[in-house]
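Each structure below appears as structure tokens.
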Structure 1
Amino acid sequence: MNINAKEVVVLVGSGQIGQAIARRVGAGRHIVLADLKQEHADQAAKVLEDTGFETSTLAADISSRQSILQLIGHAKQFGAIKYLIDAAGVSPSQAPVEQILKVDLYGTAVLLEEFGKVIAAGGSGIIISSQSGHRLGALTPEENEQLATTPTEALLDLPFLKEITDTLKAYQYSKRCNVLRVMYEATRWGHRGATVNSISPGIIITPLANDELHGPRGEGYRKMLSLCPAGRAGSPDEVGDLAEFLMSHKGRFISGSDFLIDGGTTASYWFGDLQYLKETH
């Protein structure tokens, strides 16, 4: 028995959004930062440690079940796993279809499944999805059920996923699957007295987003932001505030839900000034 055991927060994907959430729920707890690149996890840990948080780091690949199990084993050394924050993923402008589906769709499903077996009573999970999943048209009831309930090792063999050739479409399906998978797994997490929800952010200002805003497609992104109801991009802290509420005692009656936080961009995409994006998105 570890007499120094603490409640554990596991952050997968050590970018700005994940850090913002970890800062809000990590005080007095041990934060495990996992990232595909060890140096990224170490850099984020240094920032948190310099402001009083206790951390450890691990390189982890969520497209590998074995890597996820190793992460869980590492986290359990420090105490009971109270919170999971999944902010990992790849970009449709930087990764091929196969990698997007393997990481964002399959990897997230495995995380939900495996952490659902060990999450502590009173615990909570947050999956960072994307507004992009809300731009995918309606699926059939059969497709929804298949994305939600198909055993994880058979997910990538679904015929309609194997037909995807476009990276944006792969990303949209992955994010829709995240939301459906959260609904499915919420019933299992509930058996352990824990909640799990997803958050679907719009454009949030991070170093990567800044690169996009000032890159080849930056003009289009800036136009989109100017026409959305909020008239701006969001900040990691705004996502963190929402996650903090959902993971706190105030959010205990909320589970299996998705929260769109995009300044009204999706509303405008379907019914407002951003309908022109339907031709390309």
Structure 2
Amino acid sequence: MTFLDMLARAERQNNSMLCVGLDPEPTKFPDRIKGDAHKIYDFCAAIVDATADVVNSFKPQIAYFAAHRAEDQLEKLIAHMRRVAPHVPVILDAKRGDIGSTAEQYAIEAFERYGADAVTLSPFMGWDSVAPYLKYHGKGAFLLCRTSNPGGDDLQNQRLASVEGQPLMYEHIAKLAQGPWNLNGQLGLVVGATYPKEIERVRELAPTVPLLIPGVGAQGGDAVATVKAGLRVSGDTTTGPIIVNSSRAILYASKGDDFAEAARRVALQTRETLQAARAEARA
């Protein structure tokens, strides 16, 4: 089963467009385990257990594990996801962007070591920084396109004078992902929720690729505007899927022992907001 097949199944089964981002920061853990990096797995596994039937994907951020020498906990966590939520795809948020044999090693890391279903990538170094990942049949790759950080304007919102039509850089990336780069049919794009007009423009240029949209919740993105700008449906069929990521608002919903229950409540609320926006967009 390909990444997009898994995503579509999870969306239907869990009635959800929500992705829970797993960015474990021990200093923000519940009081009982606050500051204990050895509890990263325990914390994240509890969140997974509480939200497995509410999401269309999970997105662990590799830096939050590597910074605490917790890569073994990440491996253990993804194995746990496979047991408790085998229908939910795992997107490894790594934002890799290198070429040649180095890119091949990063692909091995994502798909063989960790067993992720998809990975986030930086396309700045061009096609040969993306190609090694597409050799893995059915695996997904999300290219950074129009990100939600203020510094994204420095490059992504600049015009490319040497490209026909002088598109903005993010527009050019969107066209590449929809067309010539999408050799395995599993490419997607990362577009920040804080820029709904840009989401709409990306969707215009890339009508069918999945959009991974971080920034809902703690970063201030509007969930309703995000769905209206990015989702495309035909009848009951999703033709342009979106994956709306929320991390901190869900992970740190409570500092007490009820953190997992609180995370579930926020995840359910977010899912319902997104589904209501979907219904409104179809009306």
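None of the figures in this text is laboratory data; all of them are computed from the coordinates on show. Keep in mind the model is a prediction, meaning the values are calculated, not measured. Cβ atoms are built from the backbone, for glycine too; each structure is taken alone.
Between 1, 2, which one scores greatest on mean count of other Cβ atoms within 10 Å over residues 41-48? Each step should come with its number before you reach the end.
Working: 1: 17.8; 2: 20.4.
Max of mean count of other Cβ atoms within 10 Å over residues 41-48: 2.
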Calculated from one of 1, 2, mean count of other Cβ atoms within 10 Å over residues 25-32 reads 14.8, and the structure in question is 2
With distance in nm of label points 7 Å out along Cα→Cβ at positions 153 and 257 computed for every candidate in 1, 2, 3.6 is reproduced by structure 1
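If distance in nm of label points 7 Å out along Cα→Cβ at positions 121 and 145 computes to 1.5, which of 1, 2 did it come from? Numbers along the way, then the final one.
Numbers: 1: 3.4; 2: 1.5.
Source structure: 2.
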